[in-house]
Every structure is written in structure tokens, then in C-alpha cells.
Structure I
Amino acid sequence: MSFLEDFEKTLAEKCRQNEPPFCQAACPFHLEIRDLEEKWKKGRFNAAYRTYQNTVGFPGIVAKLCGRPCERACVRARIDAPVSLGLLEEATVRLAKRKTPNAYNLPSKGRKIAIVGGGLSGLGCALRLCNKKYEVTVFEREEVPGGRGRAQMDAQEFDREIQNQFQFEAPAWRLGQEVTSLEALREEFEAIYVATGPGGADFGLKADAGGAFATTTPGVFMGGGLTGSDPMTALADGLDASHAIERFLKTGGMNEPHQRKGTLLELNESLIEKKEPVLPADPAGYTAEEAMQEIARCERCSCDACMKACDLMRTFEKTPRRIWEEVYITIRPGTLSRDGTWATRLIATCDQCGLCKAVCPQKIDLGEFFLESRRAMHDKGAMPWPYHDFWLRDMEFSAKEAKVCRRPKGKETSEYAFFPGCQMAGSDERYVTKTYEWLLSKKPDTAMWMTCCGAPAEWAADQTRYQAYLDTLKAEWRELGEPTVIFACANCRKLFKQYLPEIPGVFLPEVMEEWGIEPAAPEEGAEFAETYAVFDPCTSREFPELQDSVRRLMDAHGLKRESLRYEKEKARCCGYGGHIGIAASAYTRRVAHLRSEESARPYLTYCVNCRESFAGQEKEVIHFLDWIFGINGGRRPPATVTEKRSRRLAAKKRLLEIFWQETVKEEARMQLEVTKELERKLSDSQILVQDMEEVIAHCEKEQAGALDPETGHVIGHLKIQNITYWAEYEALEGGGYRLWNGYSHRMNLEGE
């Protein structure tokens, strides 16, 4: 389970999710602009004022005097113009209707504290301690409090703000009384805050680096202008020093943690769109409407690139930290049975697209974390097998019944081998046969290697099965003469590169570009658009050479193209990856729908699974090879899982007949009538018509079905590997059967 701890350490050390935005980091009060932004954009100025008041202490003073370091730090300052936070704060003070501070009807704590200096820092400290009902005495040598702050704005306005914020508090004011020594105060008061301002008396105090605002004298703290702070930072010092003093009174310790300065936040500024600043029409400042328009320019800066990019995190509103927590209690539950299932479906919903790592400034790989989590769940027998059962069976089919692994006749070795993957022929067998015919015309010794790359075992986290499969692939490659493999699928190439690095590879579009190919004229009925939006499969992000070769071929042969917002290194999943269709079918459909709506243009993609996903959304889409060979056009519906099986067998049959002059004898099939609508419904649940045939054959042989007297239909079931399949059918008078319905579940029935 070490990967859990390793990932937690990675999050703790690298994840910037909880880093403050640039404006907040620059603000001496660490004002949470994201909290204010929520209130400002809704015009909730009373609520915004309360947040502002609770943070800065004296909002009427800060809004006037603050030098606005937040605006200088704003990311928009480098793009168009900073968000006018100063004007927004002024508008908050002006537009708020309720400015009376909270009245805390609490008994006195009976602890006496002295504040030496009645400037902004001393006032801030006094206000916070009075709020908590400590007995505070403020010593100020001048006849009025305020220090530097009072001299920088209208005195009457300044005094009104002080009176307003202290209206429910009663510190003892010792105005016109200069403190010359702390000895007497230390005898009378339990804690002292010295804030005598720039050049003020420091009473020989020395700062103690072991605590915020602490001195080496127990119970005595200092801050504000005395320690070099400007007026606003001095006020913030006083507000923060109240926490250090309270900590001392409660624990006797002077070690209040220092507040970390700055931020480690990183943003990709190239992704931020320009937005013109909103200027107030009236010199008095923003109206409510203008303020709401201006705050709309705020980017809410946070390290949330993964959450913005990742469909899973965005849909389920889960942060990396939250994901880790839920996965942890699933894999290592605090139960005696150790059968936690909290995040099982979440673990199985990651489509392994790799986008989270690509957009993360720290390259944190949540996809690998999810895959490792699947492996942990598989190893303890807790990963639901229905999530991957169909695809593991399909992998076996690809590696046996539908496999072709041969060199051309008369060739002892092959320089190249074409690896179309297991799904390409399932969409259209001509993708494979026409491509292989063209490859042979250029390189007559090219081998045919049609099988599965093993992705189902990898995604099912069955490491033992996958390793055995990789050993088989390696042996087949050596049998072919260790050729360079021409990949048609980016995911196949990715897995080979990761697990079989000794096998050299190149992509089909690269080969077509290098060897020279002329797109064929469209066949009858195949219509193509003038312009396509190029949809990059998510696994192509690791192979920019593939992405570029497709675009260069389009440009070279006059096929116009447009870019999608998320392309190349930011390519997003179409919903197919990770075989998440069973674990999260609604989510899969949503992802496919979102991708299909990213452009009104028809799509051109070079991943057959992307083509099938978008065709399922009724999106006009062509595969790269449709255009190359002039076939199909963009309105072809997706293939059902049954059609895919049939087409793969047809591709094998055609290959053997054309290139090896072998006749493949087709096995006799049950005569079963199935409507196209029902076949599509079965396909959505990953049920093959052949599964239904097995159920019917079993029921007829064993007389195991139940007859429905009202319909005359037989209802029966059969467990095939891990899944129990049910069929509702009737026997036809002339022979054969008609299927009326079918479904599957993971229930084990007694006696099976």
C-alpha cells in the first residue's frame, strides 16, 4: 500500500491547490478575495462588508488608505488591467446598508492586557482583544488615537470609524499618557503589546524569532511601525498580534506561528482571456452594477488546473486531496472485514487520459494513482469484475479468433509490421485491409499483426494476466523478425512504449507522410466536408509527432482544418478510455456529449474509438482513413458490439483470402431474429447477440427456460464466465428463434 503514502507525500509537498491567490498573498490582511468575489458578483454588499470588516477591523479606514498591493499582484495586471479591488472595497463600504459591528454579549475574561501606542496597530490589537472580552487598556501619548493613519485622511471620518467599530467595546483609554517604562505595567498587566510607531520607544526589547510578534521578555509583544511596517501592515500586525497574546494567556507560550508570506501558486497566463476593465461613470465610485461587472473579470486564481481540465474532478467536484482521502478509506478501511467500498466506482471512473498530469504545474499524476488504486482493489479481490468482464473477454477474442499474426508469403523476415489494434476493423474492416494493401505496395515484406495490445488487462488492473499477455506479444514480435511496428492506435503505442520499450514503433500517419500517399477520390455516397475540426485522441498527447503528421497530411492535400480549444497536449478523452462505460455509464455519455459539442464543425479524428463515441452522439465525424481511402463519410452510425465482432472476423477472413490465398470456413450460427433496435440496446449494456445465442442454446438443450403462458415466450439464463445473461425468446415454426429481450447482471444464482 506504499503508493498511498507516497501519493499523500506528493500532495503535501507539491500540490498547490490550497495556495492563496496572488492578491491575497500580497494583502497585509490576507483578505480572502475569492470569498468576497462570491458576494460581490451577486450584489450582496452587506455580506461583503461583514467579511471585509471581520478581516481588516476598520473597513472605512482601510478602504481609504490602503495602497492596493493586491492590484499590483493581480494576474490581470500583466494581461490587460488589474481587477479594481480598491474601488470594489470602497464601493462595499459605501453601498453596504448595515455597518454596525457584531455585539458579543459575553462576560469579561478577567485578564488584563496593556496596549502601548494608540496608532493603527495598537487600535487593531485592542479591537480584537476587546471583542473577545479581555480587559484592555490603551496608552497613547497624544490626546487622540490614530497615529499616522489619522493624519492621512479626514480626521472626522477617521474618528467616526473608530467610534463605530468600538461602539460595543469598552477599552480603558489612557490618552495623553506616555509610557516611559514597562516595569510597572508588567506588574499590573498579564500581557503587553508595544506598538509605539516608527522611531517610538522600544524599551530595550529584542525580537524573538521563535514566535510571531514575540520578544525575549515573557508576555511582551511588539509590532507595527516600531518594527518597520507601513500603516496598513501595522494595522494587520495589531490584528494578528491579538492571536499571539491570546495564545500566551492560554498556554504561557510565546511561539505563535509566523504567517507564511507570498504564494507558490502557478498559473498558465496564456489561457486567460482578455477582459476590458470596467471604469466607474461617477467619480464617487462604482455603482452596484458596475461593481458586479468588474468583479466578473476576476479569475479566482487558484491552482485548479486539474479540476478545470479533468472531467472526473469537475463533474464530481472532488479535489486531489479529497480523492486521496476517499480512496484511502476504500483501500485501507477501518473495518474488521476490510471491505470498504466508498470510492470503488470513483476509482473505476478514471479514463486514464493523462490530462491531469499534463496540466499540473507539478506534474502530479492522478491517473497513475487511480490505476494503482485499481491494482490494490484487484489484489484484495474487491474490484467489481463486471466493470471489465466484457473487455477481458473481448481481449481473448482479439488474441484468438480474430488474430492475424503473419509475414507475407515467401518472406522470412519483416522490416515492418502493421498493428491496427483490436478495434479498428470493428468500425470498418476496410480500415485494415486497405491500409495493409497500401503498406504492401510500399514495403512488400510488411507483416500483419492484428491483435489486442492488452489494454483491457491493464485497465482491469490484473497485473498477472497483463504480464502474461505482454510475454505473448513479445514472443509474437520476435517470431515476425523483430520488425518496426506501424501503429494505428495511440493507446497501443503508449502501452508498448511503457511496457515493451524494446519494440520500435512508428505511427501510420507518419509512414503515410514519409512514404507518400494520395487520398483516394470519394466512393459513391461518401460525402466529406470542406473543413474539419481535428480531434486529437487523449493518448496522442504523448506523441506530438503523430498529431503533427495528421495535420501536415491534411494541409498537403488541401483538406481545411480548424483547431479545438483543447487539442494536442491538452487533448481530452472522448469517454472511451479506461473502459468506464459499465462503472459510470451516465458519466461516459456526458463526457462524449461534452466533447462532441466543443465545435459546430464536423470532426476528423485518427482514433477509431473516438469516431465511434462521437458517432454515438450523432456528431458528424470521420476517421482519418475515411478521408484517405474516400469511404463512408461522416454520418455513419456507430457499430454495435456485435457488429464489431463480426467485422473483425470479416477483416481476418478478407486478409487471409487476399494476401495468403486461404479460405476461412465460417462456423454455422444459430438462426436468431434480432431487431436493430434491440441489438443497439444490448450493445449499450455490452451484451453480444452471441451471448444471447449461448443462453438460448443452453436453455433449449437443458430445457432450463421458463415459459410465460401469456406471451408464449421463454425466459432463461446462463452464466458466462462472471456474468449471468438472460434472454426472452420464442421458437419460430420454420426453425430458428426470435429474441424479444435480453439483459445481464452479476448475481450468482443458487445451483450454478
Structure II
Amino acid sequence: MPRWFQPETVTLEVGGRPLTIETGRLAKQAAGAALVTYGETVVLVTAVTAKPREGIDFFPLTVDFVEKTSAAGKIPGGFFKREGRLADREVLVSRFIDRAIRPLFPDWYRDETQITATVLSADGEFWPDIPAFVGASAALTISEIPFLGPISAVRVGRVDGVLVVNPLHSQLPSSDLELVVAGSRKALVMVEGSAQEIPENEILDALKFAHAAIVPQLDVQEDLSRRVGKAKKTAPPPADRADLVARVREKARAGLEQALSIRTKAERYAALKEADAAVVESFAADYRSERVALDTLEAVEKRREGYRALVDTVKHTLHDLRSELMRDRILTHGARIDGRTTTDIRPIACEVRVAPRAHGTGLFTRGETQALVYCTLGSSDDEQTIDALTERYEKQFLLHYNFPPFSVGEARPLRGPGRREVGHGNLAERALKAVLPPHEKFPYTIRVVAETLESNGSSSMAAVCGGALALMDAGVPISAPVAGIAMGLIQEGDRVAVLSDILGDEDHLGDMDFKVAGTRRGVTAVQMDIKIESVDWSVMERALQQANAGRQHILDCMEAETREDLKTLSARPELSRYAPRLEVIWIKPDRIRDIIGPGGRVIRAIQDTTGVKIDVEDSGRVTIFSPDLDALERGRAMVQELTQEAEIGRIYLGKVKRITDFGAFVEIFPGTDGLVHVSQLAEGRVERVTDVVSEGDEVLAKCIDIDPTGRIRLSRKEALADVAGRE
């Protein structure tokens, strides 16, 4: 092998299993490339850059996690037999990596940057998302891209009460906790996960456990970087604009302070926009009024660049000043934009049965955030088939989150759900899934749709609260109501303020976005993004406890607001009259053919005749759905008639189907007959069977025995005696 083709490799144990990072063999034209192997799961991650687009004032980062079915030895389903747009799981992993690495680039960096994680091999036990994250950090760390890493990530489970790093796929069903945690050497940078109503102190223990497992992964990435890392890009020399910045701050301070004192979002934004525009125009007008000779094209272009630089500096200074004023107001005076203290929750209003024909609805309003949430119940035909990389399964609970532009007063074209909608919906789905009844006890397909009507603060947590109301309104017997709250952080040195129920501005200008959902007993879902270098564990503990207090308050408000409709905040005892009724009966698997019939004719006839929907499983479970209770009963009766089994001791009115010398065969119900032996036809001796019964006669017959092969013995004599005894 040529010398230039020799890869560099580092290996360490993570969760008791080797994890290997390799570079220098694949994708060598990328700015950075890392091949991560964990078990037989292999992920290639590349990092590339391009020159920045002219005039942009943001960091254009794109992260894509791609699962190729060939990695698992599969051919894609569907007509085209080729991978298309990213599936929801790929989007969620892409977001997870993006959210963790995005804050770790310097403010001056504006180059187009793209991270692509491609699954090359998937073994079904080692999840590819963690290797993808490790690879993203390693690829950036060894490249010339100015990445402030490395960082890494682990998945934490708890199996039989013991915390486990990167549990296998087969272990997760027995785990009551699943957290994906990313961190640097100093602290955590991102958390995403779900739990089965676990107390906050146990969540904190799991986070500390995760961080301890992350640190060794940073050591090997730094070792790899020392061997093959490239020199990092450096910041361009900053222009000396200290005088301009000082003048902008002096001119803008009074107007911004006045605008930030307005408590209503729309009015505040209008005032801020007006104040910003006035300052920008003032400095721009002064620049335009300067007399400068523009006698060459070079002079004209230089003048244009100077104007753009001036406007950019003024806008950035206004943004920084707005952030400083808001943060200082909270840290110094404990007063937030809308006048609340750090622990206050905005006013809450709740309603159910908002849409009369829906199976269940919940309208949850908290301040200027509002979500209208629908719950719809369906049959197994409505389940979503997930054709994942290494498995195929049916999904019976779906939560879809929508964020229309009018919710923030904007006019934009309506498009399909973006990455944000997918991520928020997944968070709310995990929060509510923990309290759903087992599918065996409540065999409906459940779809929850959260429509964000207003947004100023966490609409995903409003979707959780409204979703719990909608489920209870629909009559879904959840184990406990769920509420969610978004926490924020303002930290300047030793001064720290933890904020409950943050506004949009507090999220944008703050240092942490920490969403916690759960019941009165514990946490069911958590999501955290850190925007600063580190957060002390004591601050994390304080945020969790403050979130718990806020969640209890929200649950109190939900109960008080819906007391007349939902007694003690629990599910209605009956489903909506518009919801399909459902009944489950069990039959022997060998009787399934009796329901289906040749070519499905029998089951279609039942459905067409009664209007019910019938689902038959190989196990013998038969589920009958119908919005009409009478139709449900008719369908059930027809199924039972086709599949009923003889019961010893039961008397039937049957029909004689065939006569033999030793007895008569009597059909006790369609498709099932038994033998009445000549000795069981009547009291005393019977010479000929035809002396007592003839073909076509209806006779009473009692089932007296069923042998191991299923043959039924009947007695007319005992049936008549039993009837006479009752009379």
C-alpha cells in the first residue's frame, strides 16, 4: 500500500466495546474525514467548506445524516428503489449533531460548511447516530476549519436499575431511560432523551455518568489531531471601529431601553425595529453625506464596501447592545422583558372539546404561546409502517407538530414540515408516549396533531400540554397528565439567573434552552442546548428543580381550568361519540380461515353488510372497529358465529345433517357438528336411529365430551332431561 494511503487510527473502549476512529483512507479530498467503527456499524463523516456568500450575516452550516439501505443489506422499498428525502430519523440525528456543534464555531466564521455522515455498515445492535456524532467532531477537529472542539456523545440507558453507556438496540426495550448526551471536556453541550417518569435527581446522575464516559473520547480525538491535524484558519484582522461602536451604543441605548420595557411581543418588536432603523439610517445618512471623490471604479467599489461595513457594524452593535440590556436587567434587577420574576409562569388558559367533531381536542394557552391539539383514534389500518435501516415495525402512536407562519405574524408560503417541525414533534411525542396505555389494552392507533396558533416561547412544550388534554378529552386512559416547560439561563461570570417559562427573546439572547416535560412523579422527556462554554452542575440541578416546580404549577392550572370537563385531570370515561368503537375477541388460529373465507370473500361480506372494519392477526386476535355501536355488535355476532367453539355442558339447538347405523351427526352451529350416539338419543334402548330422528330435524343436543382430536360427542337424552328438570 502506498505511503500516502496509510490511514491513522485511534481506538478506545466505550461502554465495554472498542470504538475506532480512522482517517486518511477514505474521502481524502474533504477538509476533514473520519471513519468511525463501533461493533459492525461503520459511519463515514466528512467536513467540507466553501467561500462565504457575499453579504451574509450568519454562519451557513448544513448537517446531513444519511442511512443507505445497502449498509444493512437491504433494497429500498417503493417504486423507485432508491433513497429519497431524509426520513424523520435521519432528520433527528442531523439536528442532534447540528445543535451540538453549531455554537462551537467562532463568531467571525462565515464560510459555507457542510457535514455529511453516511452509514456504510449497520449491524442492528450498535446505533449509527453516536458514531456519526463522534465522526463529525473528529472530522472538524483534524481539519483547518476553526472548530472549538473536540466534543463527543454517548447514549445512556438504565437497565435493571443500572446505568449503561451506549446500550445495545436489544437492551433498550428493558431500559426506563434513554438519553443522548453530548459534551466537551468542561461540561455538557446538548441533551436529548426520554424517561419513564424518573425523578430529576436521577436524571442529573445519568447526565454526570454520561459526561464521565465522554471525556476519554476527547483524549483520542486530540491525539489523532496531533498526528494528522491541519493548521486552523484564523480570524481576519479586525477593523478598528471602536469609535463607531461607542457612538452607536450611545445613540441607541435610550431607544432600546424604552422598547425593551414593552411587555407585548408585537408592540415590542415594532418598537425595536423602529429604534434600530432610526439608528441605522442616521449613521448611513451621515456616511452618504460625506463628500468623497468617486472618479474611478475602484473608488466607487471601495465606497460601497465601506457603506456595507458601516451598516453591518451598526446592526451588530445594536444586536449586542439589545442582548446586554436585556441580560443586565435580569441579572441586576431580576426583572424580565414582560415584567415577570425569574420563576414566574405566564398566565395559563385551557379548554377541551374545542372542535365538536374531533375525537379529542385541547387548547392550551400560556402567555403569547398557544397550541390547538387534536387527538384522532383509528384502527390498525392506520398504523404507520416504518421501514428503518435494520428493522421494520408498525408505529401506533404518531404526533405531528405544525408551525404555520401566522403563529409569529409572518406571511410565508406553506410548505411541508421542516427539520424544526420534525424535531419539536418528536420531543412532544416522547413526552406523551411514556403515559400511554399498552397497545394490548387500548388497541387504537392514536394520532395527535399540534397546531401552533401563537408562538412566543416554547410551542413544543405547549404541544405537550395541549396533547395531554386532547388525549384525555378523547378518552385515552393515560396513566398521568403531562406538562412541559422551557427553562433558560443568563450567566455573566458569577452572576447567574435561571429563568422559568422563557420567551422567544430570552431563548435567542440567553445561554441555555432547557425543555423538561413530565408528570407529577417525574420526567418523561428532556432536551437541552447550551450556548456557552460550560454550565456548572449546581446550575443544572437548580434548573431541573425549578423546572419541576414550574411543571407542578402548570399541571395545577390545567386541572383547575378543565375541572368541569375532565374530573381531576383524567381521561373521560367514554370515548367521543364520533370515535370508532373497538372490541377484541380471540379465536383459535386455525379458525382464521373461517373468518377470511376463500379469497377474502367472507370477511368482505361481513364488512360490507355491517359497515365494521375487521383486523385479523395470525395470533388469533380479531379486532372489530365501528363508529356505530349496533354495527359493532352485529359484526361481533357474525364473527363469533363463524368461529365459536363447542363448550362441554352447553345445550344447542342443532340440525340433523346425516344418519348412520350408530347415531346421528348434528350441526350445532355453522361448520361444526358432533355425533349423537344411538345410546344417547333417548331413554331406554333405541333399535334404529330413524325411529327417533330424521335428516333435517332440529333437535336439542348437549355437548358431553370433546376428545383431543376435537371430535364432539353430543347427547339428546341428557339435553331433554336437563330441560325437563328446569321446567
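What follows is calculated from the coordinates using simple rules that are stated; it is not laboratory data. Note that this is a predicted model, so its numbers are computed, not measured. Cβ atoms are built from the backbone, for glycine too; each structure is taken alone.
Things to note:
- For mean count of other Cβ atoms within 10 Å over residues 105-112 computed as 11.2, the structure of I, II it came from: I
- Source structure (of I, II) for distance in nm of label points 7 Å out along Cα→Cβ at positions 153 and 241, computed value 2.1: I
- Read-out distance in nm of label points 7 Å out along Cα→Cβ at positions 121 and 689, computed value 7.0, structure in I, II: II
- For the set I, II, ranking by mean count of other Cβ atoms within 10 Å over residues 145-152 places II highest.
- Answer label among I, II for the case where mean count of other Cβ atoms within 10 Å over residues 41-48, calculated from the coordinates, equals 17.8: I
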